[in-house]
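Listed below are the structures to be examined.
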Structure I
Amino acid sequence: MRFWIIIHPKLSPNAMAIFPFILLRNKAQKRDFVLINHEKIHLRQQLELLLIPFYFLYGINYLLNLLKYKNHYQAYLNIVFEKEAYKFEKDPNYLSKRKWYNWINFYSA
């Protein structure tokens, strides 16, 4: 999967994936394998959902989590897309063996 890195020093989060770009706060982050792999997992999620549905589901999932946890950070960490990315960000082979729509497995009752 082809992607481009954009350095944006005023970026509010540490990093962000907006297909086909990975936005980083500084150049040093380009060498952070875990961070880049985490964002590449998000790029794959975005690709399989054709972008707009990804952002819609991401936003809805965040809002529902915010109602449930009443805490921004907990709501963010429990977004299904983030759960998948955090779980596998350290695995260099994950994207080559990942099944499509694997994020669905991170919904919990």
Structure II
Amino acid sequence: MKPQCLEIEIAGKSLKIACPEGEESALLKSAQELSARIEKANQLNPIAKPESTLLMIALNLTNELIALKADVVQERVETQEKIALLQSTIEQAIMDTRNKKAG
């Protein structure tokens, strides 16, 4: 896919960004989320320097990403445990059925 140039607006500033074809809506949604977070941060602390605001937002986003990754890992482990239990249950049922037929 060939990247294309997409114009987005973040915190009232227009930016032209290269965007892979088909990812336009995701980029626009990300820009809207970032703008909303900047606006909220500015409401909470209107005198903060823009760099400080952006660093805090980046830190919060990184923290959320790490937590989500941990959740995914935990869900994967739980799913694998459930699959193993189901496999064991199915194998036991098959063995019970075979034993009843043999007996």
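Couple of notes before you dig in:
- Taking distance in nm of label points 7 Å out along Cα→Cβ at positions 25 and 81 as the criterion, the top structure among I, II is II, with the largest value.
- Winner on distance in nm of label points 7 Å out along Cα→Cβ at positions 17 and 89 once structures I, II are ranked, highest first: II
- Identity of the structure behind 2.3 (criterion: distance in nm of label points 7 Å out along Cα→Cβ at positions 49 and 65, calculated), options I, II: II
- Among candidates I, II, the computation of relative contact order in percent (Cα under 8 Å, 6 or more apart) that gave 20 used structure I.
- At a computed 14, 46, 34, 5 (P(r) over Cα pairs in 10 Å bins from 0, in percent), which of I, II: I
- Structures I, II, by FRET efficiency 1/(1 + (r/R0)^6) of positions 9 and 41 (r between Cβ atoms, R0 = 25 Å, to 0.05): label with the highest value: II
- At a computed -15000 (helix-only ellipticity at 222 nm (-39500 (n - 2.57) for each DSSP H run of 4 or more, over all residues; to 500)), which of I, II: I
Bear in mind that the values in this text are calculations on the coordinates, not laboratory data. Everything numeric here is computed off the predicted structure, so don't read it as measured data. Cβ atoms are built from the backbone, for glycine too; each structure is taken alone.
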